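Colleague: As structure tokens, here come the structures.
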Structure 1
Amino acid sequence: MTTTGTPASTGRVVGSWHAAWLRVEGHWTWYRRYWTATLYSSGLQPVLFLAAMGLGFGSQVQAGPATGGVSYLQYVAPTLLVSGAMQLAVGEASYPVLSGFKWQKDYVAVTATPVSPGQVLGGQLIWVSLRLALAGLVYLLIALFFGAWTSAGALLVVFVGVLTGLSCAAPVMALAATTHDEGNRFGLVFRFVVMPMTLFAGTFFPITQLPGAIRWIAWISPLWHGNELARAVSLGGVPPLAAAGHLAYLIALLGVGWALAHKYFYRRLVV
């Protein structure tokens, strides 16, 4: 028992993947009842951006060196998918995760069984990846009718979106595991991290248009690496070594985020 009278984790192991997928099953049970409430975030939001920026504003932008010789619609189509995945991932990794610790306390209940905190974290990451993949496929299909894709490499953009989203979600889950107030810091994350990344990490224009003194901020953002990788697989024009560097950066960030989240999940759930 913890000092507050809450059962602590038993530390017993069910089977890492089996227990994690049990958590995914629990999320799916909820989602299949309330999926209509998530339609906007699960694909429609980036589609509306695509219509507004790609068709609306994009009709005033001529293809040229800045767009890699393709139309503006095709230039922003892959990055809007990645940007939408990043926003959805941070949303799923912030308040819902905090709720598992603080409000609904389902993490506390689950870890009173043989399911460990690490398996809870694994299930949460798997669920987020499935949400991102579903949203990406919806966007991919709708954008196809816009004429947004130039090659079959667009299918890999969904993978890039999932990886970029997870590389952002894992550190935010670590942050959620260390949050004990009402989650006020998440408002700061959305305002001062997510929104600037969306606007200034190469989603709508090349970062070469940014002042040189602040360009490094875009370089360290996971969204810029995801955007560059998404354009590499859908439009080409990015050297293989550079694409490998973007991929390695996202994987490294995911690994660091997972390690921190794993540490803090155990610290909070095992007493």
Structure 2
Amino acid sequence: MIDLEHRLTHAAQAIREGGRLARGFYDNRGDLVVKLKGVQDFVSQADSETEDLITSRLLAAFPHDGILGEERGRRGGETDALWVIDPIDGTANFVRGLPYWCTAIALVVKDTVELGLIYDAMADRLYTARRGHGAFCNGKPISVSDTRQFDHACIGIGYGHGEVAGPHATLVEQLLSAHCQYRRLGSGLLLLALAAEGATDGFYEHRMKAWDALAGLLLVREAGGLTCDYEGLGGLQRAEPVLALTPALWAPFTKATGIALPQFSETNGYSAARAGRL
């Protein structure tokens, strides 16, 4: 049997330790060797060493669990538990000295996202969620905003590597034409955490991979927000759209942007996802 509370405790320790390691690299980033994986897609020693540290801590406690990391890929595991790790979300910010980055861990059990953790090491803010148990920041409950009017809203948006510029520019124009403000920080997971605690009213990105999305989606759901059915769309296997909103804004967002995505629910959220594995 998978002991989720035990895993949440260990994951919280591992992510704090990994985040502190990354923060040390950030504070001494002049010494980092930075490489490009693609256009505007940076990676550094900090990414790989942070992922390795988190992985080592999780496997020391749960040696038969699986690991999927952004930098190291998939590693074995005999249980139904798979840890999905993004060591530094917002590496482009990280290497430039911009403080908008975070570390994330999600736990997927039989294609169901059971745990989500996001650590903002710059602010020492640890966001945690367990399915069915609510969302928290540094141990205190959080909830999405109660914004009901689209012209009062502020939506986080992401722009991923390799995306076509036109649709993103159109989205910005649509939001502003509807008198909705937007924010783009360069870290989708950090924006999802901010949506979960009500600092913004939602988040959208055209395509995100599992390590970029899962922890944040669970946080928003457990904080009372609505999200698209990322898992059902196939997000556990490939990059798919991510939409997360405070409930009253779902219909206005769709009307303003024309972006209509299936909504997640516990009854439908994993049906399509079970057709394949990470």
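Colleague: In terms of distance in nm of label points 7 Å out along Cα→Cβ at positions 45 and 229, which of structures 1, 2 is highest?
Modeller: Working: 1: 2.1; 2: 4.7.
Result for distance in nm of label points 7 Å out along Cα→Cβ at positions 45 and 229 over 1, 2: largest is 2.
Colleague: Taking Kirkwood radius over Cα pairs in Å, for residues 109-204 alone as the criterion, which structure among 1, 2 has the greatest value? Let's see the in-between values first.
Modeller: Values: 1: 15.8; 2: 14.8.
Largest value of Kirkwood radius over Cα pairs in Å, for residues 109-204 alone: 1.
Colleague: Assuming -0.71, -0.94, -1.11, -1.17 is log10 I(q)/I(0) by the Debye sum over Cα atoms at q = 0.20, 0.26, 0.31, 0.33 Å⁻¹, for residues 69-116 alone as calculated from a single structure, say which of 1, 2 it is.
Modeller: Working: 1: -0.72, -0.88, -0.99, -1.04; 2: -0.71, -0.94, -1.11, -1.17.
It traces back to 2.
Colleague: Taking FRET efficiency 1/(1 + (r/R0)^6) of positions 101 and 141 (r between Cβ atoms, R0 = 35 Å, to 0.05) for each of 1, 2, which is largest?
Modeller: On the way: 1: 0.45; 2: 0.90.
Going through 1, 2 one by one, FRET efficiency 1/(1 + (r/R0)^6) of positions 101 and 141 (r between Cβ atoms, R0 = 35 Å, to 0.05) peaks for structure 2.
Colleague: Where does the value 16 come from, among 1, 2, when relative contact order in percent (Cα under 8 Å, 6 or more apart) is the thing being computed? Working shown, then result.
Modeller: Working: 1: 28; 2: 16.
Going label by label, the one that fits is 2.
Colleague: Work out the source of 19.4 here, i.e. which of 1, 2 gives that when Kirkwood radius over Cα pairs in Å is computed. Don't skip to the answer; put the middle values down first.
Modeller: Values: 1: 19.4; 2: 18.6.
It must be structure 1, since only it matches.
Colleague: So mean count of other Cβ atoms within 10 Å over residues 149-156, computed for just one structure, reads 15.1; which one of 1, 2 is that? Present the calculation step by step, with values, prior to reporting the outcome.
Modeller: Working: 1: 15.1; 2: 18.4.
Derived from 1, not from the others.
Colleague: Moving to a separate point now. In terms of distance in nm of label points 7 Å out along Cα→Cβ at positions 93 and 253, which of structures 1, 2 is highest? Spell out each step's value before the answer.
Modeller: On the way: 1: 0.9; 2: 1.8.
Largest value of distance in nm of label points 7 Å out along Cα→Cβ at positions 93 and 253: 2.
Colleague: Please compute mean count of other Cβ atoms within 10 Å over residues 77-84 for structures 1, 2 and give me the label with the greatest value. Mind dumping the intermediate values first?
Modeller: Numbers: 1: 30.1; 2: 18.6.
Max of mean count of other Cβ atoms within 10 Å over residues 77-84: 1.
Colleague: To which of 1, 2 does the computed value -10500 (helix-only ellipticity at 222 nm (-39500 (n - 2.57) for each DSSP H run of 4 or more, over all residues; to 500)) belong?
Modeller: Values: 1: -20500; 2: -10500.
Derived from the structure labelled 2.
Colleague: Given a value of 25.6 for mean count of other Cβ atoms within 10 Å over residues 157-164, calculated from one of 1, 2, which structure does it belong to? Before the final figure, lay out the partial values.
Modeller: Details: 1: 25.6; 2: 14.9.
Matching structure: 1.
FYI, it's all coordinate maths here, none of it is from the lab. Just so it is clear, the model here is predicted, and its values are computed rather than measured. Cβ atoms are built from the backbone, for glycine too; each structure is taken alone.
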